[in-house]
Structure I
Amino acid sequence: MADMPPSMPPSPTGATAGAAPTLPPVVPLAPERERWLKGLIRDLPDFPQPGILFRDITPLLQDAAALRFSLETLAARYRGARIGKVVGIESRGFLLGAPLAYLLGVGFTPVRKQGKLPAETMAVEYSLEYGTNTLEIHRDALRPGERALIVDDLLATGGTVAATIQLVRQLGAEVVSATFLIELSALQGRARLPGVDTYTLLTY
């Protein structure tokens, strides 16, 4: 279902001055929109290792209409939520997070693997199936009380996102939501994010 013209979702009504902003309820994509976007996700078996089915988003990123529709649909849910900063997780979270920040009119900050950020950082170590990994954020990336939106391409087991949430909160900022292009529901990543609003466009 290629070359389907995007029908942009309307922006939700912004919060009134002084009122606590609330996120609108999640509205599933229309079936034809879901089929269109999923038709641009390439399945690669046994990558990056045997037994893994990799969901490759690069065909969707290469399709101008699909990329625009995806970003506008994500942005529409957060207009009026008083987001102060978009936090993107290395590395495909940068591909979605920076343009999403632009659409929301806010700044962008990266969360990176250990040793990749040049200034003073705060770090969190988290467990993998085999061993551990470490994520870092600049200590001046977020202000206390700032409302942050976390962005990545994929929600799988949830470990990386949970570590990012921990970093954001350690800086004193508020996690408003975590949003993703794709969710692999069988891996139950949402269970690692208790109490955090979670929004995904496509679920497998």
Structure II
Amino acid sequence: MRFGASSYIKRSIMQLLPGEMFTTRDMLHYGNRNAVDQCLSRLVKDDILRRLIPGVFMRNDAGVPNPPMHEIIKVKIESFGRKLFTSAKNAAKKIGLVQGSVDDTEYATDGRSTTFHYSGIRITVKGLAPRKLAMGDSKIGLIIRGFWGVGKLVLTELMVSNVVASCFRDEKEQLWELIDIMPWWMSNFLTSKRIYWKDRKRPA
């Protein structure tokens, strides 16, 4: 007996853990795109699946809450072979360059920019150049992206000095090694003699 795409997809869904997410792309090896889309759409209408955002689903188990929004977005972006990063503006907030709470509707990626909606909320994932994503979401990565997020018209020597002063020696060395990928207005701040490069000791 030959099973169709629908049967294989249902079997795969029943094997998922409660709250485990999957994407449309995860099911494409069971059939063509049209067949997979139709099957998933029927399962959503039958309350067997929850469509969290376009292309991302989970089994509709009673009493199981939706995953955090960040995790849902991460699954969607990674399904295209891309990575999810902190946006430049949020990086500036995380390292204390600017005040304000982190905007959880804005992210960065190493691919094309995209927007979609989650529970009526508009989510923006902006594609950035590789040099703006250097070091990922590590402290140094956030510092470099945060400088870009503030921009050359707002960033000051005092702001840069305060951030550098918060770094440990190995972090400062990493920052210095990345000067070549920075634009002139950013690297000029870091090469200034007035910037505080004195080592900060790590706690024992």
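Derivation of every value follows stated rules applied to the coordinates shown; laboratory data play no part. Note that the coordinates shown come from a computational prediction; the quantities given were computed from them, not determined experimentally. Cβ atoms are built from the backbone, for glycine too; each structure is taken alone.
Kindly point out which one of I, II the value -11000 was derived from, the read-out being helix-only ellipticity at 222 nm (-39500 (n - 2.57) for each DSSP H run of 4 or more, over all residues; to 500).
Numbers: I: -8000; II: -11000.
Going through each structure in turn, the value belongs to II.
For structures I, II, calculate distance in nm of label points 7 Å out along Cα→Cβ at positions 28 and 180 and state which one comes out highest. Mind dumping the intermediate values first?
On the way: I: 1.8; II: 3.7.
Going through I, II one by one, distance in nm of label points 7 Å out along Cα→Cβ at positions 28 and 180 is largest in II.
Given a value of 8.5 for mean count of other Cβ atoms within 10 Å over residues 44-51, calculated from one of I, II, which structure does it belong to?
Details: I: 8.5; II: 13.5.
Working through the options, I get structure I.
If P(r) over Cα pairs in 5 Å bins from 0, in percent comes out at 1, 7, 15, 20, 20, 16, 11, 6, 2, 0, 0 when worked out from the coordinates, which of I, II was used? Write down the numbers at each step before the final one.
On the way: I: 1, 7, 15, 20, 20, 16, 11, 6, 2, 0, 0; II: 1, 7, 13, 15, 13, 11, 9, 8, 7, 6, 5, 3, 1, 0, 0, 0.
That value comes from structure I.
Where does the value 3.0 come from, among I, II, when distance in nm of label points 7 Å out along Cα→Cβ at positions 52 and 92 is the thing being computed?
Source structure: II.
Starting from the value 17.1: which structure in I, II was mean count of other Cβ atoms within 10 Å over residues 100-107 calculated from? Show your work: numbers first, answer last.
Numbers: I: 17.1; II: 13.2.
The correct label is I.
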